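Taken together, the values in this text are just the output of simple stated rules run on the coordinates, not laboratory data. Note that this is a predicted model, so its numbers are computed, not measured. Cβ atoms are built from the backbone, for glycine too; each structure is taken alone.
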Structure I
Amino acid sequence: MIKTAIIGATGYVGEELVRILSAHPQAEISYITSQSNVGQKYSDIYPNFKNIISHECIEENIEELAEKVDVIFFALPHGIACKKIAKKILDKVKVIDLGADFRLRSREVYEEWYKTEHESPELLEEAVYGLCEWKRDQIKNARLIANPGCYTTCSILSLLPLLKEGLIDTETIIVDAKSGVTGAGRSLSQGVHFAECNETTKAYKIADHRHTPEIEQELSEFAGKEIKLTFTPTLVPMQRGILSTCYAKLLDKSLTYDDVKQVFMKYYEKEYFIRITEKEVYPETRWVRNSNFYDVGFKIDRRTGNIIVVGAIDNLVKGASGQAVQNMNILFKLDEKTGLQTAPFCL
């Protein structure tokens, strides 16, 4: 059994990670930490785990945990993990960081967008960006995995096949993405109070969202040149889910639906967690809710010469904890589907 520890288990992402790992047939939750709930039973904080999880939240001691488990999951806000993870820790244990601290390879870019100092810049080059379907060969031998962000996972998966085949004008990419409220985390803020987000939809951090450089970094790597795009996130009054609608100009106006479908099939046909919808059928967030699936569909707009790609994920699963477990499975040479084959909760 793979012994795991979860740092920051009482946030939404941490709770989802506990849910998945508690049912994983080849992993066990050895330790759960929570800064604000030390000594409390986890099932008292989240009563849905009664008779499932008997753990108490303990005070974190990373060096001690590194001696006792095989992998540590960090489910913390940005700016914290980089203070706690060092090479001496990675010499003892695998680390999967679900925060943003190791996603960007440039310290300067990180500090510009996140407005905080990065305290482990020496690890940025070593960290592997854990986009499972595209980076599994690098993930297999990693010590430190930077689990991708939710908006980024959905957007990058939607665009990479087109970029790899050189089908789109890279200067025309627009990503319009909508997220459920859990994407903001469990900490209280006015913008996610019920009265502030129910019965309304609002764009936020336009041209200024922190996932922008992450999307650009990964797309640029696969395109072989620098890519800058327009990214607009929108908060919608639902608990979970992300729907990304990506636009770009097709370079070859003669391409048909079947031509583009073959491109997506080339890269995704054998990927269990990626489902390509049928023609004129476009993904919905409820089709992937509580699952590790990513659904994608597209349409060619003959009038404008654009292609429109629609992708959907659950932000807490494929966009966070599910992908983290998928990364763990790759690290420990398990079938990637292990512990992640729950069907989506459509209703």
Structure II
Amino acid sequence: MENRSEDYKGIWTLGEMREGEIHAVSYELLAWGKDLADKLGVELGSIIIGHNVKDKAKELIYRGADKVYVIYNPALKDFRADPYSKILTSLIDEYKPEIFIASATTIGRTLMPICAVKLQTGLTADCTGLDIDINERLLIQTRPAIGGNIMATIKTPTSRPQMSTVRPKSKGPLPIDESRKGEIIVKEFGGEYLASRVKRVDFLREETVGAPIQDADIIVSCGKGLKDGKNLRIINELAELLGGSVGASRKAVDLGWISYSHQVGLSGKSVSPRLYIACGISGAVQHLAGMSSAETVIAINSDPEADIFRAADFGVVGDIFEVIPLFIQKLKERTKE
């Protein structure tokens, strides 16, 4: 596939639909895309795929998109990687954006590698920063590397489009501007584009405290220091009082105390909450890499030499079974005032 950089122009973002609504990460991506598009002097486009999505397109224009590409069909109601990736690669071949970014969600992390392989281009995953090298007209992609110990700067000098996934909550969305005007482009796909080897059987929502950890503003995480799965109740109670979600280290998941969907780290999920409370977590580099972009970190550990304290803004050296109940008591007292 011939892939000449001079044929490509414009910035694209991938909009995500969840239960018939545009997910907040779509607006965060537009904020990233707007910065890049302004520096390059090009238009910003966004793509939404699904069913009954056409009426949602204006919301993306109000948040910064100049063009919105809408693909809708009853067969696209539920996300499946094969039809979505075939549609995306076809659109990219037709319109040739020079940069295409998605969020590092389950959808973004599934789709973007497939598209990158089909398009024979590069992909930088889980970025925390994006910028433009104006002289070379290249996307500067920044992401943690080597367990979060360094920040790597990556460029894609020859192949197009330049593709990245960006950590959710790494940038705030632009304010709504209902006076903005833009173009809505409806594209139709059928036949082989809609064919899939996957059939959706059912969707079972996990019963858990708070939002999914990748979407949470506050996370209370537990580690091996919890000692037993039955002690998870104090973590759940603290998270619920704070209006947050429950996270965990890999060890807590491996021991069967909590499901994998709560795991924070290189082999779990990367999170970017406003507040991260690490309870009985030693602070392995793999775990730190998953929560390094948290705004404020509070660590509670009985070992004053635990590595988690090096990443903490506030540290409490003490037994979590003494400290956490005190936190809970104080929070309950404040709610009564």
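Here Cα Rg over 2.2 N^0.38 Å, for residues 5-84 alone was derived from just one of the structures I, II, and that gives 1.02; the source is I. Structures compared: I, II; top value of mean count of other Cβ atoms within 10 Å over residues 13-20, i.e. the largest, recorded for I. If you line up I, II by percent of Cα pairs over 32 Å apart, the top spot, with the largest value, goes to II. Ranked by Kirkwood radius over Cα pairs in Å, for residues 61-100 alone, structures I, II are led by II, which has the greatest value. Which of I, II yields 1.5 for distance in nm of label points 7 Å out along Cα→Cβ at positions 157 and 285, as computed? That value comes from structure I.
Out of I, II, which structure matches 0.85 when FRET efficiency 1/(1 + (r/R0)^6) of positions 53 and 269 (r between Cβ atoms, R0 = 35 Å, to 0.05) is calculated? That value comes from structure II.
Between I, II, which one scores greatest on FRET efficiency 1/(1 + (r/R0)^6) of positions 253 and 325 (r between Cβ atoms, R0 = 25 Å, to 0.05)? For this comparison of FRET efficiency 1/(1 + (r/R0)^6) of positions 253 and 325 (r between Cβ atoms, R0 = 25 Å, to 0.05), the top structure is II.
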